[in-house]
Structure P
Amino acid sequence: MSTVLYDNGIHKCIEFTDLVEGEGIQANQFLIVHNGEGMLLDPGGNLTYKNLLAEMASYFLPARLDYVFASHEDPDIVASANGWLLITDAKILIANEWTRFLPHFCSKGMTAGRVIGVPPQGMEVNLAGQDLFIIPAHYMHSVGNFQVYDPLSKILFSGDLGANLVSGQDAAKVIEGAEAFQMHRAASGMDGFHRRYMGGQKVCRLWTHMVRGMDIDWIVPQHGASFKGKETVTAFLDWFEALESGPDLLSQEDFRFPIPNPTQ
């Protein structure tokens, strides 16, 4: 399934929501096209590669792909890197920390000269005349983790942040309004996921402070439904800013040797 999130005739944002085959976790993929050039966001692995390539062809010539963006290093993010490098001239944007891990997904020599390391502070990328912003999202959940903000559509492509555990057609849902956000959050396992995977309340507060200063109409995560409208975005930020997660929740009970007597 594909959905056009934004289209002004020159600039398009497309979401692909139901391409994962087999037992892999549900994941969304995204394409930003400007003046016929494209950036592919978090394209996934072998479970999505062929289907994504076919779906993309309805909107865009894959040969015109300039960039593949990887929010972090997980296989559901960028394990298909070899395929995209093979059929396009695109360069892969990924955190500096993961540039030497990326070749493990690829044939020997395939990544040479084809990887752009994103510095910790993020960076600006020009796509055929349109600026896109790669913004820090460190420890949410990866050490080197980034998101893409498109100022034209006012969409924040948030990666694992905002992930909600729904699948199939439910992953294409758009949640609008504070009450709808709270209901979806309770029904979709968002709290449990974020408490387990995010990097602690300090990280949540720092990220939220940054994002409150941005003009965002839509938060679109890599897993599950998206969150649209200023009221919904505000409800999302209020929830996330106060969230305890990761190391906040750990105690000595989480660091015990698994058997009573290791010598027996």
Structure Q
Amino acid sequence: MSKTTSYTLFDNGAHKCVVFTSLVKGEGIQANQFLIINGQEGGIIDPGGDLTYSPLTFELLKYLPLNKIKYVFGSHQDPDIITSMPRWLMHTQAKIVASKLWARFLPHLNSAYTSEKMDGEWLERLIELPDEGLSVPIGNSELHCIPAHFLHSVGNFQFYDPISKVLFSGDLGASTIGDPQTPVTDMQAHIRHMRGFHQRYMCSNKILRYWVDMVKDMDIEMIVPQHGAPFAGRDSIEQFLDWLWELPCGIDVMEKQTFRAPFREKSGIE
């Protein structure tokens, strides 16, 4: 695979899903970005930060002009998710779609230059998602913003495309290997590349079970996380859901001895 890759995940002539991957150069964590196109309108999911903005823009222009980008969706507040927000505000007319919990924090991403140029306009371009989510129109379709709170952010959303039947799951399902073009074929072998991240970053098994109960009956043909390989087909998806149902994580596995006042022992810093 080339260092900079984009490819079409779904295309029926009127509706298209595009995946961008391996855009990060240097030491930054690799992440997947996504573009939904319906007719002449598009929406970007989790565009990333400054490390991805320029290469993502170059790749995106192969599919759609920037002035056709209607929305930029942020699943949560992490730097590899949404810190390029000021650039999208400056160079497109897109609206930013993110949890209401992050609405007051997102202005901190704006530089003084951006804030001056925007002159308060950006607040009018922010769509605050309620906890229960909502559906956002793109062309003649819509993208469903579904709750995934505490997986791993307190205000966390995933995005379901009912035409392609793809669930863009953010960090849930993320792994340290693979790319979105190569689905998982051996779940048991793949688990070891997910377990450590999920047990530390996901809040609790209780929340995982809430999420599994919500999505298990949805018409999903592929789950595509922000990092690593996707889960394609019902067998693979159900194996993934079964694994999450039983997974202890977060507060389930955190131990009391982790909480120690650091001044009681040597810091380890020379």
Structure R
Amino acid sequence: MVIDIHTHTFPDKLAATTIPKLEGMSHTRAYVDGTVSGLRTSMARAGVDASLVLPVATNPRQVVHVNDSSAQINDLGPETGVYSFGCMHPDFSDYRAELSRVKELGMKGIKLHPVYQGVDFDDIRTLRILDRAAELGLIVLTHSGLDIGFPGEVRVTPKMVLHAIQEVGPLTLILAHMGGWRNWEEVEELLPYAPVYLDTSYSLGSIRPLDDGYYKPEDLPMMGEEQFLRIIRTFGYERFLFGTDSPWSGQQESLERFRALPLTDQEKDAILGGNAQRLLGLQK
């Protein structure tokens, strides 16, 4: 079973304007149109059995509506193979009740994006969300490291992650982009023994730029294969989850790149789906 644990979609009308806006911010080209139907077409082409949508609330006013929409995606999950987490914003006032509602709606976790939300990962506003999520048994998947649309801004560093874990205690935490996009040396140094999962999204390969001359050729490569494999060996393959960050990486291209790595079949099967299947409770 292949599970893509890191994808993004938008309602059809919003996708038509949101994707070009995000392309402009990041100076990169999307692989699909950002709709659920576009994601399903991509899944069928790539051979992905299930995809998890990670919604982001960029302001507190969006939280309830986004969670309602996410629940509707989940209602169709067994038929479509597309599931969704909920969302939370650090400035949402009634976060305790809303996180309870996320659980009641049947969602297994929430997505945080501290860069878009303008709040550090170990800020008290985030810590209280982590604490409540842990209390409810909700998974937290957070963006980690730099964000390509916000050059130089880092709101989730390995040090912040360690501080947050120390303050909150046991929780199920997934760090996107191999623990911290382009902060990978710090990830290797500080996080091998931290109780976290890492997803593989938007880490291998190269940035797909717009034809606007923004990036120099040396800016385009992401993590090298040697470092990618070294991190998996250091952390242990049981802690990795396959993700693409679709629409910003192609599912087929990402799968082909991952399958070409010199990993054992056991390691590949676990990372491509087995680990996520156990974590999310998905059936084959």
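Tell me which of P, Q, R gives 0.05 when you compute FRET efficiency 1/(1 + (r/R0)^6) of positions 231 and 255 (r between Cβ atoms, R0 = 25 Å, to 0.05).
Numbers: P: 0.05; Q: 0.25; R: 0.85.
Going through each structure in turn, the value belongs to P.
Please compute distance in nm of label points 7 Å out along Cα→Cβ at positions 7 and 39 for structures P, Q, R and give me the label with the greatest value.
Q
Laboratory data are not the source of any read-out in this text; all were calculated from the coordinates shown. Since this is a predicted model, take the numbers as computed values, not measurements. Cβ atoms are built from the backbone, for glycine too; each structure is taken alone.
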